[in-house]
1. Suppose helix-only ellipticity at 222 nm (-39500 (n - 2.57) for each DSSP H run of 4 or more, over all residues; to 500) works out to -23000; of I, II, III, which structure was it derived from?
2. Given a computed value of 13.9 for Kirkwood radius over Cα pairs in Å, for residues 73-112 alone, which structure among I, II, III does it belong to?
3. Going by FRET efficiency 1/(1 + (r/R0)^6) of positions 9 and 137 (r between Cβ atoms, R0 = 30 Å, to 0.05), which of structures I, II, III comes out largest?
Structure I
Amino acid sequence: MSKILIIVEYVVVTIILSAIALLVSLFDKQGRALHRMAQFWAKIHLMTSGIQVSVTGLENISSPPYIFMCNHQSALDIFSLLNSLPVQFKWIAKRELFYIPFLGWAMKRAGYISLDRKHPREAIKAMDDAAKKIREGTNIIIFPEGTRSKDGHLLPFKKGGFSLALRAKVPIVPVGISGSNRLQPKGSFIPNQKGVIYLRIGKPVETAQGSRSAKTEIMMTVRQAIEGLMTEKEA
């Protein structure tokens, strides 16, 4: 499929599904239908772009809720996670995304959590809301780097997600993604080639017994796990 057709597909399908999601959200209090629509959106985009996702480690997801922490190389990471994880989840996303017509509106209706890094008080409130949702059984996905890596290498981690994990007292599941940066580097609106993305799910890291002083140790454990998953030999 040509790049022009991929752009048309992405924009048109996103608008149509987002509009439908806004209507469905009026009757879908738990967000299950909205999540299935998001998964469908991701599958269509990956298929039309000629991209496959190879997933390993699904056996490590057995007793949710979890906080999934993933490295972030590309916009394709979002589609890969929606396509591959067998549990319903919410995103913690930067506030600017919620202003995008249709997509941002649907994200808000789906219960995704807006994080405003420029206003610390609002950011703290967002984390409190996220901790409450997690304790009630919601899975959350966080990119602890806070932004996409330009070269695919792991950036320094932000501590906010780890404070959230200690507050919610749920395990962190490390996820390593590789290959997406090559297919759609940061700054690209659509994939520039076909290929395979490798998504590897690690074993949960417990936080229930951790204190605030353990935050740095837990962060290093999760970082090492993600680095190892990113560099595993591709099957």
Structure II
Amino acid sequence: MDKVKIALAKGRTAEDAIKLLAMAGVEFADYSKNSRKLIFKDTSNEIEMILVKSGDVPIYVEKGAADIGVVGKDVLLEEDADVFEVLNLKFGICRMCVCGRKDFEWSTHRKLIVASKYPKIAKNYFDLKGIHCEIIKLNGSVELAPIIGLADVIVDIVESGKTLKENHLEVLQEITQISTRLIVNKVSLKTKSTIIKELIRKLDDVTQKGELQ
């Protein structure tokens, strides 16, 4: 029988997902966070884990290179992949927000300049509000943009808010709540339904108990 391949986003998401999978009875004995390997097999030899960049998880799952993926809702909203989102894994909880300087004043008389790592999410949000804007795609340190005058506001992930506070910024509007999700390839859910549905059931049981800290 073909193995079920599960794609995990490298870093903290993968670490938490591996803990969650272990609680659901899926263990990768040869995994080490210090390893340079990217592919690991579970002890039952039925599931294969692959580690990829966060933004690539939906692509791997949509194209069938992986049957299942674990990735943040922010990535799903930005990538808009054609996959089934089947489970909220309830970790990696944060917020997608519009943030800016405390003294920022909204104006309907000029174009809003928005900097973000998430241009699609930002544009969709302001389009729905009927706000004319220009989106500047940045790959890091987006907090700098309103400070140095590159943008009026930013759209970014907010966890504790500490980084915002240290840079004299604050949340102006909340766009949506974010958490880590389980996604499945549409074909795989039919062709490998037995093992995938059983894994979904086990993970659902674990997440309902809320034990992952």
Structure III
Amino acid sequence: MRSRLLVTAVFVVLTVATGIGCADAVAEAVSLGSLQGWAIALYAALKLAIVLAFSLFVFTRDPSRRPSRDPVAFAACAAAVGAVVLLRRPGVSAETGLVLAGELIAVAACAWLLVSVLALGRCFGVLPEVRGLVTAGPYRVVRHPVYLGELGACAGLLVAAPSFWNAGVAALFVGAQAVRMRLEESALAEEFPEYAAYAAATPRIVPLPSLRRRVRPVAIGRGG
């Protein structure tokens, strides 16, 4: 319970910080009245909704069926979070067209991410731990829609602020997420025999049409 309160407290702090940033973005959008400004404000609002959902589900989530103690999992999560912090936002001299394109990509990715987090619900976890198996909603399209949304948001920022630094940080982020996906899938396969059939019928991260027959969603939760 103590660890849950600690993690929840961290997310609450993030929520407050994100809320302040969202308020500033909305105020700037109202002041400027530009499409770019409103795209940034919408992106900030979606981020706030996502962080709020994270905070709620971290506090109310189900106990882990298979707690993670793998140091590789901790390292991958730390690398992913660190990459998000290290990504640089567009500067004042950034090209307006690229910034707008990047923001629109990030808005679409965050909207997808929010839907995916809500579908995951109380099975949400930071570490690749097993709390259930979700195969409905966005999980019918890909096995890792949350990661897809996060990668899309990262891609949007890379488009808006292209640089060697951001490209290197984005590569670190992709590598960390790939490790998290592999660990999560391994844990789910060990806990749920039906996961193999679901994985065989559903793309991992790229939502390409599948020629294979999809499995019927099961009415249990999923971890991560």
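1. Answer for the origin of the read-out: III.
2. Label of the originating structure: II.
3. On the way: I: 0.30; II: 0.90; III: 0.55.
The maximum falls on structure II.
Bear in mind that the values in this text are calculations on the coordinates, not laboratory data. Here the structure is a predicted model, which is why all the values come from computation and not from measurement. Cβ atoms are built from the backbone, for glycine too; each structure is taken alone.
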